[in-house]
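Input: structures, listed below.
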Structure 1
Amino acid sequence: MSDDPATPRPAATVLLLRRGGRHVQRRVEVLMVKRSISASFMPGVWVFPGGAIEPGESPAQCAARELLEEAGIDLGEDPELIGWSRWVTPEVAPVRFDTVFLVGLAPPHSPPRPDRAEVSEAGWFEPRAALDAHAAGDLELVFPTIKTLEGLDSHASADEVIAAARERAVAPILPRVIGTRSNHRIVLPGEDGYEE
């Protein structure tokens, strides 16, 4: 049996944002979906819509397809999605993905409709509210989602996020898990313990 890490599968996800409407004080809101509890991968976890890239697809086409399948929102045939980040699953994981995170604006009047198969719920979240709900134990999130929400939370509007995305350099981020099974933590490149 090989100890080599699993090869990451190319994937894409979309950070779909909506602009504030009648509520002037509304900040950034991003669409999140809750994976079905019967899902084989990350059951019950709140994530951004996305999935594995199919042969012949670009990351943007994949993200748009998954958004339509999971949440019923159609971005059309040529979606304007901009690179935000790229996360690679840690090498210790048995199932790994190399996921491009793309950001884009939701079409007007596009309420999410979860497919009730792959995802059971969908909704718009202010990043800070989602992070607070996670800290309170009310919303299950994984590491890349938490870090992405933290990044979005530093922006005051959807348009500001889009402008920031146009200036970002997207490079792969490979977290490492250090410690033991019962006492471990996730570290990012440049943090203490990453090179150990």
Structure 2
Amino acid sequence: MEFSTPAAPAASRVEVKKSVFLGLVAPVDSVEEADAVLAAVRKQHYSARHHCTALVLDQLQRSNDDGEPSGSAGAPMLSVLRHRQVNRVFAVVTRYFGGTLLGVGGLIRAYTQAVAEALDAAVLVRRVPMAEYVATAGLARAGAFENALRSWAASNQASVEAEYGASARFAVELPAGLAGEFEAAMAPWAGRGVVVAKAE
């Protein structure tokens, strides 16, 4: 499935009763990347009281209120990401407390607005999840197999990199949604000394 994600990090600034909410949305491809974004934000804004987060990473979706009243920050932030139907995106909202309590409703509005405005500032791009395969073939079969492989790739938005040595090795990248079709197309070669497998 294709999905939308920010092309690059984007920020926002929302002020409510002297509390400042600094929003950031960033594209991420792993939990480790999200953790690194949060670590950088914490370091930059070390004196801020709260760094609330929301993450959508394929099937993984999670949020953190970071000390704010339960349900007043992370969950509303995550709700914005879901509503905008973005994926592989991490949102952080840093709050500098202004001295006036905003109440749960006020916090929900502020955190929601900070994420929404950061997304508005972002350039969203469409991405297609990719799958990677490796094929190996004896040199006697390699030429014919490469021709068949490149023919399939040309009509299916796939890329092929070939490497010849004692045998031939082919690295193939293709849209993940076409993995089944690719495996079916390559199946006849299995009996001819060609091995096709998903890349580790």
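Every number here is computed from the coordinates shown, using simple stated rules; none is lab data. Source: prediction; values computed, not measured. Cβ atoms are built from the backbone, for glycine too; each structure is taken alone.
Consider the structures 1, 2: one of them gives 18.4 for mean count of other Cβ atoms within 10 Å over residues 48-55 as calculated from the coordinates. Say which.
Working through the options, I get structure 1.
With log10 I(q)/I(0) by the Debye sum over Cα atoms at q = 0.14, 0.17, 0.19 Å⁻¹ coming out at -0.77, -0.97, -1.14, pick the structure among 1, 2 it was computed from.
The read-out was computed on structure 2.
When helix-only ellipticity at 222 nm (-39500 (n - 2.57) for each DSSP H run of 4 or more, over all residues; to 500) is computed for each of 1, 2, which one produces -6500?
Label of the originating structure: 1.
To which of 1, 2 does the computed value 0.75 (FRET efficiency 1/(1 + (r/R0)^6) of positions 80 and 120 (r between Cβ atoms, R0 = 35 Å, to 0.05)) belong?
Here the read-out was taken from 1.
If you rank structures 1, 2 by mean count of other Cβ atoms within 10 Å over residues 40-47, which sits at the top with the largest value?
1
Quick one: Cα extents along the principal axes in Å, for residues 96-143 alone came out at 77, 18, 17 when computed from one of 1, 2, so which one is it?
The structure behind it is 2.
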